[in-house]
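What follows is a set of structures to go through.
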Structure P
Amino acid sequence: MLTQLFDYQLPPEQIAHRPAEPRESARLLVLAASPHSALHDRHIADFPALLQAGDLLILNDTRVIPARVFGHKASGGKVEVLIERLINPQSAWCHVRASKSPPVGTVLHMAGGAELTLTERADALFLLTLTPNADTPDLLTWLKRAGHMPLPPYIERADDEQDRADYQTVFARHDGAVAAPTASLHLTCDLLAKITQRGVETAFVTLHVGAGTFQPVRVDNILSHVMHREWLDVPEATAQAIARTRARGGRVICVGTTALRAIESAARAHPAAAARREVRAHQGDTQLFLYPGQPVHIADALLTNFHLPQSTLLMLVSALVGRERILAAYAHAIAQGYRFFSYGDAMFIPITPHTEHSAPSDGTVLAP
């Protein structure tokens, strides 16, 4: 399947650089359950009305860390470090931007008085280890004092204090993400209370979103793409909540592609349970890459933002209802002036069985 099949043109002025204020005023494009029904233009404030008593909302409770830090080498050359993944309190895999790629053994002198030693390299990532001291006993303590919020590359401005609140969900609990689960940024405490009042249950997963989520697919055939790794946890309580929802005939509705990838990854770890539309508790890494032709075992609907052209996330939402239908919805959103990407507007997508859209109309052959 060709990557260029997932392209579209977006006017730059429709990239959101700040969230809607108030959050509930963000626009919401609703796809009907039938592929032949019209699109509906609504607002996030209308989201609770799309839910039914007995439904289950799956939320990703990861917390974005201020993962971008600046410093210099002993030579005086400037460096920028972006934490990709915390390994332990003193070590992390990182992206390092400098005029010249530093060799193993290099000591970086960072803002806030921290010293990081480059101890290993794997492809584009560097393993950096903190030298602890009284002011910087561990990476998280240091980052929360000296780090910057890792805004996506298409937001062409420096982060500020407002982003510490805006680029974080109201239910964030577990430090580790370097990008926000952006669909969840729309949900306020008031909106969640209204959802609960409608008889909708909520459950949590944790998936620490990596910087790779913003990387375009750089191969012509998407089947050759190597997906980045992200750590996830689907706890037993969430597995039980999904079982209760199935028993009462409710829907499992994921807020964000990360929540969907978490439960679908857990399902693939236990195929026998997935065949019964059940999930077992699961923890570990995922490289799940969903694209048209692949089944979705657990989720019945998805609330999601609009995604970058030729991105794995655009391919994921195309797997839910078909590429042509998604691109038609995106064309509608662009024509109607919707705001795109992390701080932008959202879509609500009821998921249709994958057999209805297992191959694109241009005859592209898919992997099984």
Structure Q
Amino acid sequence: MIVRNHRRLGLLTAFLLTFLLSGIVSAQETPSEQTLFMTYVPNIQFSPVYVGLEKGYFAEAGIDLVLEHGDEPLGVDLIAAGEHQFGLISGEQLLTARGRGRPVVFVYEWFQRYPVGVVTPLESGIESIPDLAGRRVGLPGRFGASYSGLTALLSANGMTEQDIDLQEIGYNAPEVICVGGVDAAVVYINNEPLQIENRAQQGDCGDVTGVRVFPVSDAVDMVSNGIITNEVIIAEQPELVAAFIGAFDHALHDVIDNPAEAYLLSLTHVESLPISDALHEALTTMTADQAAWLADNPLTDPASRAARRAELLSQLKADFDVNELIQFEVLLATIDLWDADRLGLTEATSWTLTQDILLQMGFMEAPLDSLESAFTNDFLPPMNEG
């Protein structure tokens, strides 16, 4: 009996120990809540985040991701103070913040090409940036990426804003261009030019029949939007930074590889996305077809992916109205700005150039003591992953 009781006690102890250990493991595996700050409002351009959520990449990385939208300067301050952990923020905002002593760091370059450029109607006679001299050029305002991009584009062509008739028009470039209010406008090249083209095709843009676009990235390689965090998180929780970037990178690859799937997965996050039953069915079929193509062609390159996207859009345009496809077109045009041989990589020369532009504009009073401390590539996943 005594032996039997000892055996029962041993079994009970083992059971309790197993139970307690399993509880500890479960608690450790519970995703930790982290906030990602994003600008503006939910938009198809944030599809990598939505795909990462819908496909469970952030959860698999141990992250319970909370999304918050607002103005960039506020987001930078919250991240610098450690109240939020990550943000999708522009390079110029990060540099100006570090110039004010904010300990924020750029850890993943999301946009490989600067998204700003100048759009002009074909009828304007403007065929190069020097042709803007003396012409009316619309600008949202003297702030942000649009103003930085215009300054860089003019500077690369030996010009300043004094050489043009700069007019602040808010974010109304399609409307102002179509009524002839300006000869050209500074825009996000993945959005407004498509809107103007669609209006022109429908005869709803005055005398405009088409547009010509001059991307900033064709002249200068400035740093655009990417993932930022703060120095404390990098020092104390490097595994968290690596996990977050790994999940985002995986999702970004998926969006680039299969934009039809990305659009469908974004529907629950962006209520304004156009979608009919017919378009939903078409995109579902295209999602499966693209997945099969990727299985047969696992080692793709940016050129082959771009060709597949062009083919996809051509097929859709044969069956659907341009107004229903406009946000899908925005997604495809934005992917062109993300795609590269090495996603996430940021270059020191781009940071030097961006800082020089901000100093020229007076947005920074002096160069950073250590520009290299503003960014890092240390957390990028290996190229064969994602």
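Can you say which of P, Q returns -15500 when helix-only ellipticity at 222 nm (-39500 (n - 2.57) for each DSSP H run of 4 or more, over all residues; to 500) is computed? The read-out was computed on structure Q.
When percent of Cα pairs over 32 Å apart, for residues 148-347 alone is calculated for each of structures P, Q, structure Q comes out greatest. Matching task: 1.35 is the computed value of Cα Rg over 2.2 N^0.38 Å, for residues 108-195 alone. Pick the structure from P, Q. The structure behind it is P.
The maximum of Kirkwood radius over Cα pairs in Å over structures P, Q, that is, the highest value, falls on Q.
We did not get these values from a lab; they are worked out from the coordinates using the rules stated. Predicted model, so just to flag it, every value in this text is computed and none were measured.
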